[in-house]
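Just below sit the structures, each encoded as structure tokens.
What follows draws every value from the coordinates through simple rules; no lab data is involved. Quick caveat: nothing in here was measured; it's all calculated off a predicted structure. Cβ atoms are built from the backbone, for glycine too; each structure is taken alone.
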Structure 1
Amino acid sequence: MAFVELRIIYRSNSHAPLWIVAEKSGVWEKNSLAVNTSPQLVREKAVEALRNGHVDLISGNHHNLYVRNAKGEDFVHLAQAGNNWTENRLVVAHGIRSVIDLKGKKVAVDKLTSHAGLNVWLFLRQEGLDVDRGDVDLVELRGPAEERWKRVLSGEFAGTFVTLPHDTRAERAGAHVIRVRAMPMIRGVTLTTTMSFVKNHEAKIRLLIRGFVDAIHFFITRKQETLEILKEHASPILHLQSDEEVETLYEEWAQSLERKPYPAIEAIANVFRLAVRRNPEIASFNPLALWDSHYVRELDDSGYIDQLYR
């Protein structure tokens, strides 16, 4: 049997769980696909690799393509695996009991203009703490989350936002962790390519969307096999230290994955707010212009996805 080849890079190791499960579960072969997935951690090179034809799709590029599309480029998002922010564990210093207690305090974030830093800016703003008004001081501290929460423990910062497993590790070290609401957000595994590629390879795109849906189904419904795959192949990448951390990772992914991988309207609205934060001149651009979910809709209308879960 001839397999259709696709080259996909993911923008962060945090995307790895779904791509690894897709690779190891056999869903690509089931859909006559040979998908080469690998991380691309030098973020500035991802879009250029797509533009130059070195890859076919990117997993990611959530807020930085709106400005490029507004200027006439033809990037497109096709499907969305998750619609909620997952760095919603707030590690806090002594005396902080709620988000509003951060007023007038210093909060450590990763790169201020990156997805991670912008998420914190938007979340705090929605909670009534406006950075531009001076309600809170966001301090850029690039590097691993462990460095940030340790400096919260030392008293240098009032808080920092982390994802698992850093929340439980911080708690074991004596920190207090507040689980805040899951803000709608386009993040993680987003199928991104160009319209020119889509128009020239529609058959490939349809196979990919079906394989993508199958991978999500396998992840959600075949827990034990997925756990074994994650333990063997994702743990070294994500530096997971125990079976408990693997299980916690699985549960978060299984709960947040979209069985029908449409983007949520609130998630698009929020990620576009991040884009406008960086590029105010695109405020009048319609963010839906970057999305084409009709291949997901086509598969959905066929009844294929509903049948998987019966």
Structure 2
Amino acid sequence: MASVLITGGTGLVGTAVKTLLEAKGYQVVLLTRSTTPIKGQAHWDINAGIIDAAAIAAADYIIHLAGAGVADKRWSSARKQEILDSRTKSSALLVKALHETPNKVKAVISASAIGWYGPDQNSNNNNGHEGAQGFVETDPSYPDFLGTTCAAWEASIAPITSNEPGLQKRLVCLRTGIVLSKQGGALKEFLKPLAVRMAAVLGNGKQMISWIDVRDLAKMFVYAIEHENLSGSYNAVAPAPVSNKTLTQKLAKVLYGKFYITTYVPSFVLKIMLGEMSIEVLKSTTVSAQKIQDAGFVFDYPEITKSLSTLDL
């Protein structure tokens, strides 16, 4: 089977993608910062501009997931720069390596995020509603931190498609929503107050969450490899976004049935705790999955109850 080179392959999404690829018989190589990579790994150093040329030459496909976690730390100026640089510099290094190294890469599948879009504008207080159509891929990026970061991220990998030697690759950018996984990520934060049977709704709870089950997301990356008709940007979100309140209460119900208490965390408390990041926690962003569905992708976990009830929480 084909060889797939993955950046950011040890993270939540990368681990799921690697597992699925190997189950399907692909040879997977992870790029790592370690200077003594083990079997199945190859060295790169983004800041030093170093990447294993042999790994580039051997790859049939590249899945690009590298990037500092957006929600891992409070957003200081330095942290925001790190979030941006970790994405754009890693993309630039891949472009440079492919341009300079004879290769057989057929396609590059790059992560992006629905941070591209701003808040919903179809109701009062920027709150969406369940069943709304949502943002589509042709909508412009929003001029806030995440919007400009996602725009720079996609622009930094776009030269992959240019006519320069070694490039001319098919490029797919998957704008990923909130990823649900029992291994961590956003769901871990929702589960913390539920340890004491408290379903903690954030703000008024009306803000829409465009989510995706990690199993569907991994499947979508592989689908993008295997279907040459895919190119450009696609929203990697389930077709049924839900409100913060709905997600919180559905999760509580899966865990405890009727035996939980719903509580509300006021917006001002979140602003004190999270600083600028609270804007994203309270923002309602309804995103459409229609384009990827029209491309033939079928979700195994299209609605929230099926996803949460099968994650073995």
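Side notes on the structure shown:
- FRET efficiency 1/(1 + (r/R0)^6) of positions 168 and 256 (r between Cβ atoms, R0 = 35 Å, to 0.05) derived as 1.00 - corresponding label from 1, 2: 1
- If relative contact order in percent (Cα under 8 Å, 6 or more apart) is computed and equals 19, the structure in 1, 2: 2
- With distance in nm of label points 7 Å out along Cα→Cβ at positions 160 and 192 derived as 3.3, matching label from 1, 2: 2
- Test item: mean count of other Cβ atoms within 10 Å over residues 176-183 calculated as 15.2, pick one of 1, 2: 1
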